[in-house]
Structure 1
Amino acid sequence: MAKKILIVDDEPDILRLLDRALTMRDLDVLTTGSALEALLLLQDNPVSMLITDVRMPGMDGLDLISQVREINPDIPIVVISGYGDFTTAVEALERGAFYFINKPFNMQTIHDVVLKGLRLPTPESRGGAVIPYARHNMEFYVPLQAEYIEGINRLVCDAMLNMEYQRRLATTITPFIIDELFLRCIENLPEREEGVKARLNVEIASEKVSIMLECPTRPFVDESYPPAFEELDFAKDQLVGMIMVRYFADELRYGDNGAVVTAALNKNRKPHPLAQGRERAR
């Protein structure tokens, strides 16, 4: 059964473009120009992902994000906007989106971001006692292939939820960071080179999650360290993913040899209401 994507935009041409492009990728697409109608569609359909514009008549995209998070806190949300300003992007991310794309956009970027969103874990609600003061240390030696990311993230997500981490931190932010870092390794892999593996260590403690990825393709050199979020150039799609990682992570470090990256996320993550970047941890 094809994954269902809901697209909300008051520009009919954008809806037709995205509908055609994603349908060709074997995805089931619902479209609407109204945020209110989108809420009705979400209640009546098993939607796997939401893509929404920001500025629309009536309810705007930012308010739609807040409403959707009440209905389905785990649904991945991508915001597209013709107004690529820092403040709007920050508010979209803090309300619950995991990615921000500016118009005019590249269709390959849309496709890549949709795949990222569909790889995010969607755990089922379950009862049972939580263990907030445990410590999980997960070590993976993984072939550099995107198909392994989803399984890793499901294990990490389940452990975080068992330790009373915020649901969005467990189902969206941490998995997105792991996904993005892993993809950086894959993108640096020489053509036709097979059998290359990366070492991923995820330590989930009572206060924070620490992610360490060691990659033989050495993509994490100082020159590629992502700029602060307020310096985001929305026209450079290839930079956006790692800038999002820097925004979401409470700490992001590159090793001296370009092979190692570490990221940390505090359990009690606070929103960032002001348009200001975080200094690079050194």
Structure 2
Amino acid sequence: MELIKYIILGIVQGFTEPIPVSSSGHIQIFKELLGSNFPQDLNFEIITNFGSFLAIVIFFRKDIIKLIKDFFAYLKTKQKKYESNFKYCLCIVLGTIPAGLLGLIFKDFIETHLTSIKLVGFSLLVTSFFLFLIKDFKGMKSEKQITYKDALIIGLFQAVALLPGISRSGATLVGGMLLKLKREVAFKFSFMLYLPISVATMILGVKDLVTSPISSSLMGCYIAAFFVAGIVTFFATKWFQNVVKKGKLGYFVGYCFIVGMLVLIFL
């Protein structure tokens, strides 16, 4: 039963990580529902988040390798053919700064004071509203047309997702589409911004892993949750990519609204 519980929670983390419904919000909802039956240390979240991170790296591996190669090639040669990807990498860096800085400054405050399940419910309603605003947007700007200003603004949207219940992928997607990026361009940039933030979060989480080592009896459960979260994240990302391309974000508008209302009424 313990193994099944961890697998189910791994599925929840894996599925909600890439889609605009807030994985942190859903984990908090499950904590409320399961009470003492939910893993009581941070190791579960750190390990399953790492599984999701690896899945997204694998999903975008070709893009990531191309960006890294072109970035250093431009630094070395200054050839025009590498310039757009060099600029794109700088946009990723700029877009990461707002959430990175605010996360470092307010991390303890958020973890200590912004833990109310009602806040999660309200935040899901906010996510639903903003997804509703952009659900029919198509956009016109290509990847090469993303400006440094666009990157910073989208980064500010990502910073808002530090609040539990505000979806990170949803916030950055909304930011990108409000700035008239094409759907698939906003989708990719959203996940490119996720990668450095996720790395920073995991580095900060290493301390918790060291100070609260996993007991040998639960090692198998954590390993299972890690692989399940990774596998589910990979296929959820692929599914979400198709949803964005087809402009079917209305699915998430209704889902976030219903779950948000249920949380406010019953939890």
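A short reminder: the numbers here are calculations on the coordinates, not readings from a lab. This is a predicted model, so every value here is computed, not measured. Cβ atoms are built from the backbone, for glycine too; each structure is taken alone.
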When distance in nm of label points 7 Å out along Cα→Cβ at positions 29 and 93 is computed for each of 1, 2, which one produces 2.7? 1
Test item: relative contact order in percent (Cα under 8 Å, 6 or more apart) calculated as 14, pick one of 1, 2: 1
Thinking only about distance in nm of label points 7 Å out along Cα→Cβ at positions 13 and 157, which of 1, 2 has the largest value? 1
From which structure (1, 2) was helix-only ellipticity at 222 nm (-39500 (n - 2.57) for each DSSP H run of 4 or more, over all residues; to 500) calculated, if the value obtained is -10500? 1
